[in-house]
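Participant: Some structures to go through are shown next.
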Structure I
Amino acid sequence: MNTLYGIKNCDTVMKARKWLDEKSIAYTFHDVRTDGINADRVNHWIKTLGWETVVNKRSTSWKQLDSQTRENMDEATAVDAILLNPTLIKRPVLEKENSIFIGFKDSTYEALF
């Protein structure tokens, strides 16, 4: 089963959901803000893709972190920061079978499905 992680009011997440819906591709949507996210999942994403890929450094959430936290970010602190503030996650995160994809592009999703 495909699972799409994000927040419901994110424009990129809405584009991904619309694309999946229009193609009649089954997926489960997991809102990280309202449904939460667990440490095991975040650790898996970070170990697979690296914290620099998972953390959205262009987000308001990133900019609101104190400078010491931003400058000293590593795998462990990234997990802690995401658990405290799930909107730090670059969105959307798509889990398809045993693969993880971050962000949305029509061409990428076309190739995946």
Structure II
Amino acid sequence: MFAGHFPANPLVPGVILTEALAQTAGIAAASGFAENERPLFLLSAIRGMKFLRAARPMENIELHAEKLAAVGDLLQFAVRAAVNGILVAEGQLVLSIDRSPHREASIP
């Protein structure tokens, strides 16, 4: 996955860091629901994501998400990623609750 990003200087792509932070925000959002009532969360917006330094393959990346606000089915989070205590990415993500009727039929 990292071989071409970049040759002789591999790094974790920003899109992978952003997805990992969105997943972390989803875990934080789910903690507000009973285990049997946890909805599916969808990434709805990326706001002001900044990549401050490269995260390298095999480094331990610490992921953090803090809920800032909730309006209806939208939840806004401040997110950050760090390696050895050094900030590598930060921004805000908005998740939405998927209340689609088709979702119920697709859950095993």
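FYI, it's all coordinate maths here, none of it is from the lab. For clarity, every value in this text was computed on a predicted model and none was experimentally measured. Cβ atoms are built from the backbone, for glycine too; each structure is taken alone.
Participant: Out of I, II, choose the structure whose coordinates give Cα extents along the principal axes in Å equal to 47, 30, 22 when calculated.
Facilitator: Only structure II yields this read-out.
Participant: If mean count of other Cβ atoms within 10 Å over residues 31-38 is computed to be 8.9, which of I, II is the source?
Facilitator: Computed on structure II.
Participant: Determine which structure produced the value 29 for relative contact order in percent (Cα under 8 Å, 6 or more apart), calculated from the coordinates; the candidates are I, II.
Facilitator: Working: I: 36; II: 29.
Of the structures listed, the value fits II.
Participant: From which structure (I, II) was helix-only ellipticity at 222 nm (-39500 (n - 2.57) for each DSSP H run of 4 or more, over all residues; to 500) calculated, if the value obtained is -12500?
Facilitator: Numbers: I: -12500; II: -6500.
The correct label is I.
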